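Only the coordinates and a few stated rules stand behind these numbers; no lab work does. Since this is a predicted model, take the numbers as computed values, not measurements. Cβ atoms are built from the backbone, for glycine too; each structure is taken alone.
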Structure I
Amino acid sequence: MQFKHTQVFNFDNALRGMRNPLNSWDKNDSGYEGVHFVIGENDMRLAQLLIKAGSDHSKFMRQIMVSVDITAPLYWWKEFDTYKVGTVANSTSTMHKLASTQITPDCFAFDSVDDGTAETLCGVLELYRKHFNETKDVRAWRALVQLLPSSWLQTRTVTMSYQNIRAMYFARQNHKLTEWSNYFIDWVNALPYSEELITVN
């Protein structure tokens, strides 16, 4: 599982908007130091107060946005899709690209599958792929798609908010899938102000 091209943006607008309900913009003490956005003490105090009051009060977290390329197996994406509200994703296309490249064990998350089984499965899938490319027989393509295991790796460019990520973090931090409990959690912990905004209790 991989996370690449992570970008976090809109801290400035989110924290300014956080102060709209009480017209307390004069207490805003955050800003850019060079290219880095630094959250001031006043803003951090209010942000954490709102976060601890619940998602209805911490609406500003919906305006801190993250864009990232995630490569993960289909079985992980199925669980990620339960968090669709407020997220957007563009994925690589199984429909259009599955038959265009050789199918090898590197195309899958096979960490708990022995090498012989992985090679056999890839061999069967590769036979259908080659047959489809040689004959354009749609039955071979359908067999390829129907036999494709959920460990197939897919890359999606995902845009979501800090509030989405916070919900996922607490729901999945002790999940039995290591894609959640290790890889995703490690990525979240590396985001700017993760400890102060995302994982704070």
Structure II
Amino acid sequence: MKKTAMIWGASGGIGRALTAKLVDEGWTVLALSRHPQDLQALTPHTIAADVSDPASVEAAVEKMRQQTDAIDLWIYAAGDITAQKVDALSPADWARILDANLNGAYLTAHYSLPLLADDAHLVFLGAISERLRLPGLAAYAAAKAGLEAFADTLRKEQRKRRVTVVRPAAIATPLWDKVPMQLPKKALTPKALAQHILDAYEQGHKGTLDLTH
């Protein structure tokens, strides 16, 4: 039976790689993004959604409900980063980073849960947050640490479902253009990360998945 995945933030570097990989593996992929037109060459199931807006997320899930009976693999791949020290970080930028990395994870999970299969796998794109506590990364580090706490609690609530937080050391995406740090030479490609996530699904993983190499 053909499986169905729902990917939030599907037009980003990681989201696109996941969409392409799963489609190539025969999945039906429901791709949600602020720029769904960028994904139409990969999957016909695209819809506009702003993960920071509850009404937008709720409406997007309702439209996807008309295209599927249940979601087998649910992935939150949205995210954003900024490099500003706290004295220079505006409330608007703080809110933007928290919305993309943490609040959006709650909103999309909250509205999606009724649509997920009983044994669905939820995957959140985290980071090795203890390595991020550097000058200028307060908002991003706080959001990713909060995401792990959220996912840990969700895992205890959704005991029949699997919840995984993937913590890559570094992924080669345009996100690195926003920070004054050099991309590590051993950074994973989005395509390699997509394979790790599919492997985690197939192997029945739950909990934290550290990808340090």
**Prompt:** Just checking, which of I, II has the largest value of mean projected area of the Cα convex hull in nm²?
**Reply:** I
**Complete:** Working back from 28 (relative contact order in percent (Cα under 8 Å, 6 or more apart), computed), options I, II, answer is structure I
**Request:** Give the label, chosen from I, II, of the structure having the highest value of Rg/Rh (Cα atoms, Kirkwood Rh), for residues 17-104 alone.
**Result:** I
**Asked** Given a computed value of 0.40 for FRET efficiency 1/(1 + (r/R0)^6) of positions 57 and 177 (r between Cβ atoms, R0 = 25 Å, to 0.05), which structure among I, II does it belong to?
**Response** II
**Request:** Assuming 24.0 is mean count of other Cβ atoms within 10 Å over residues 121-128 as calculated from a single structure, say which of I, II it is.
**Result:** II
**Asked** One of I, II was used to compute distance in nm of label points 7 Å out along Cα→Cβ at positions 41 and 97, and the answer was 3.3. Which one was it?
**Response** II
